[in-house]
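Colleague: Pasting the structures here.
No value in this document is a laboratory result; all are computed from the given coordinates. Owing to the predicted nature of the structure, the values given are computational and were not obtained by experimental measurement. Cβ atoms are built from the backbone, for glycine too; each structure is taken alone.
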Structure 1
Amino acid sequence: MTHKFDVKNKHKLDNAKRREMLPPEKTLMDLGLQQGDIMADIGCGIGYFTIPASKIIGDTGKIFAMDILPEMLQEVEEKVKENNISNIETVLTGENDLKLQDSEVSFAFISTVLHEAEDKERFLKEIKKIISPKGKIAVVEWQKINSEFGPPIEHRLDKTDLINMLDILGFSNILSIDIGENFYGLTAYK
């Protein structure tokens with residue numbers, strides 16, 4: 001059974017140490033998020049990446065903040081309201097039912113969530129369906145190392161294994177992005 005994040009720990013999703021290890025704006029820019037993108041923030045949690053992404057994509061872009069937990073989406077909705085943001089729409093999803101139209105997004109983003117999926121290949125296929133023909137996926141995951149942060153090492157995804165999985169699923173131009181000692185990033189095109 002895979003490790004699932006406990007909503008009772010949502011306070012751990014935004015703190016000074018996490019912002020130092022995984023700065024949201026810089027991470028999104030390094031992964032190639034651009035003005036005008038239509039982004040799916042899959043497993044958005046409390047909006048750690050969603051809110052900064054709304055500034056990057058600007059008025060011509062849109063973000064679908066997606067999570068399987070209503071409590072997380074409620075946090076995002078409160079931040080959207082507090083900050084008077086108009087380019088974010090929250091979407092309650094199932095793990096393998098993202099509730100979006102095929103080819104609806106240009107940038108599918110999934111940060112520290114893929115390791116929690118019961119069937120990673122099926123989940124990635126579901127994500128691939130919602131990406132537009134020239135769109136891309138951006139994945140951030142924990143390095144498969146022992147560290148004081150994050151899930152146990154046996155729940156983490158090896159970067160090489162994930163690259164192979166993306167390749168088998170037909171993604172192209174797979175690139176590895178350095179995100180410090182605790183995380184790695186991968187981008188690939190549909």
Structure 2
Amino acid sequence: MNIIFSLLILIGIVVAAVNGRIEVITEIAINSAISAVERIFSLVGIISMWLGIAKIAEKSGLIETLSRMLYPFVKHLFPSIPEGHPAMGSMLMNMSANILGFGSAATPFGLKAIAEMQKLNDDPETASEAMCTFLAINTSSITLVPATVIGLRAAAGSKNPTDIIGAILFATTCSTMTAIITDCFFRTYYRVKNKYRR
């Protein structure tokens with residue numbers, strides 16, 4: 001990514017120089033910096049509000065309740081994790097927080113889940129099947145309330161920043177189902193491949 005962004009910047013400078021409009025680079029750089037600072041300050045309030053709601057949801061037991069509801073569906077995706085293991089609890093809390101759109105609250109649970117799964121991993125140098133499945137689900141997570149995107153839309157002056165909830169719910173549901181199906185396919189493929197190697 002560093003190379004790509006560096007090339008884009010260099011190409012922009014070269015094109016501006018060739019067209020005799022090198023002053024445009026300075027103007028755009030200054031305007032972009034001002035715009036970035038304004039956007040950050042406009043997001044502070046919105047992000048603070050959602051972080052507060054996330055903390056209330058966590059303390060009130062909402063995330064834990066959602067975790068218990070998810071368990072019957074999730075346990076089949078992680079057969080290598082024993083029932084009642086701390087890894088499962090952390091994963092469920094992470095998924096619940098992501099579903100509610102509390103990404104910053106989900107991160108500590110995700111890190112703890114990976115640390116707990118590492119304790120069950122026979123090969124510490126290689127990610128286990130459970131880790132790969134969790135990463136796929138975590139990355140593509142179904143989202144009911146896309147708090148960050150709503151915040152960005154509100155900060156950009158959108159009249160109806162919540163209009164995207166339906167579309168995001170549909171898109172994230174499709175992405176999560178695709179991630180689960182792909183994970184199951186590759187898991188089965190590598191098991192069969194390793195079986196024939198033996």
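Colleague: One of 1, 2 was used to compute helix-only ellipticity at 222 nm (-39500 (n - 2.57) for each DSSP H run of 4 or more, over all residues; to 500), and the result was -26500. Which label is that?
Modeller: This value belongs to structure 2.
Colleague: Comparing 1, 2, where is volume of the Cα convex hull per residue in Å³, for residues 58-161 alone highest?
Modeller: Ranking 1, 2 on volume of the Cα convex hull per residue in Å³, for residues 58-161 alone, first place is 1.
Colleague: One of 1, 2 was used to calculate mean count of other Cβ atoms within 10 Å over residues 18-25, giving 15.4; which?
Modeller: It was calculated from structure 1.
Colleague: Once mean count of other Cβ atoms within 10 Å over residues 26-33 is calculated for every structure in 1, 2, which label goes with the largest value?
Modeller: Going through 1, 2 one by one, mean count of other Cβ atoms within 10 Å over residues 26-33 peaks for structure 1.
Colleague: For Kirkwood radius over Cα pairs in Å, which of 1, 2 scores largest?
Modeller: Once Kirkwood radius over Cα pairs in Å is worked out for each structure, 2 has the highest.
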